[in-house]
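Trainee: Take a look at these structures.
What follows draws every value from the coordinates through simple rules; no lab data is involved. Remember, predicted model here, so these are calculated numbers, not experimental data. Cβ atoms are built from the backbone, for glycine too; each structure is taken alone.
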Structure P
Amino acid sequence: MKALLHRARAFGRRTAFESDAYLKLADGQYPEALVIACSDSRVIPALITGARPGDIFELRNAGNIVPPYGRPEPSGEAATVEYALQVLGVQDIVVCGHSHCGAMGALKSGDDLSALPGVDAWLRPARTELAPVLDAAPDDPALPEVAQVNVVNQLDALRSYPVVRQRLDEGRLRLHGWYYEIDTGSVYELGDDGDFRVHAA
């Protein structure tokens, strides 16, 4: 923690050469995309995409999950999606799952999460949606099948939001599914055929 704190205290000095860029950021944000990713400390959307401050609007939570629209309880995810589209006007949303995901691993192994009631409640809908693949997927610690199907499910959940549907219908929004492989750094993209593939740069 001391190293993190030291770097935080020195951040302003380290970025002094970029002061003009940071001054412009104070005027507002105009991100290109909303990236919905896992909270996993090994998955850093800005690092993966090479994004600079202001380039992407990020939403991160356990399992890169998007609660379906219309749930009665308040949702930071719903608020973030609405703000990204209606205020910031982003035209692309990426749902990025990843290999070796703890949330997907807990679902695959059927872990007893009673000692983690918040996690258990959060993952319960995903457990139901993923039931067929949880039974069929091989015992691979990377869990590619589970994580990729979860990405597809979260894209479907996004489509349940009226603001998302409206912009899709108007051609003002594109949805993207990614699968990030931690051990190789490869990013697989979901194609129109439903398969994830690595695309050459």
Structure Q
Amino acid sequence: MLKRIFDIIFSLIGLMVLSPLLLVVSVLIKKEDSGPVFYRGVRVGRFGKPFKIFKFRTMVVNAEKLGGSSTADDDSRITKTGKFIRKYKIDELPQLINVLKGEMSFVGPRPEVQHYVDMFTEEEKAILSVCPGITDWASLWNSDEGAILAGSSDPEKAYMEKIRPEKIRLQLKYVKERSFLVDLKILIETVRVLLGDK
């Protein structure tokens, strides 16, 4: 209950404080190619329930039809505006709407597409027992997934080999050790990373 109250209060505050920035970014995205402002990809939430995530669109329209779900920083589908907002994680800010709606939390395992969830072992399915989040231990370990995948001839394969195993391990660690104090620690560490203090 405390976690949900925290999520509601601070997602509302975040949306209000960041509204000028969100408006400017929306205009820039729309001005570049007149496509939709938001990317509304389907992700798997708590208990396997699908939901549509809110992210600023950083790629060309219909990008999913042109390539896989793993995206390297040098992916040709990324727009000019997209490169900038991805670099500073601004594309993630609209997920505050998902937090407010209760589909996500500030802290929790990053929500995956169905394709990767279908690969979960019985043990790994425990990840679906908690609400997915904007940040977690795995996000702190690998805060720039696109940079790791950059230059790879097969980003999907690179993701499976270089990122997914450790990501799953850290997500399971969060599920086993989660508490409100752990959430606060992750949030503090996330702010430090964003401010370049790590």
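Trainee: Out of P, Q, which one gives 2.3 for distance in nm of label points 7 Å out along Cα→Cβ at positions 125 and 141 as computed from the coordinates?
Mentor: The structure behind it is Q.
Trainee: Could I ask something else about it? To which of P, Q does the computed value 43, 40, 35 (Cα extents along the principal axes in Å) belong?
Mentor: Among P, Q, the structure yielding 43, 40, 35 for Cα extents along the principal axes in Å is Q.
Trainee: Figure out for me which of the structures P, Q the number -0.75, -0.93 belongs to, where log10 I(q)/I(0) by the Debye sum over Cα atoms at q = 0.16, 0.18 Å⁻¹, for residues 5-108 alone was derived from the coordinates.
Mentor: Q
Trainee: Given 2.2 as the derived value for distance in nm of label points 7 Å out along Cα→Cβ at positions 13 and 181, which of the supplied structures P, Q does it correspond to?
Mentor: Q
Trainee: Can you spot which of P, Q the value 0.95 was calculated from, given it is FRET efficiency 1/(1 + (r/R0)^6) of positions 21 and 101 (r between Cβ atoms, R0 = 35 Å, to 0.05)?
Mentor: Checking each candidate, the match is Q.
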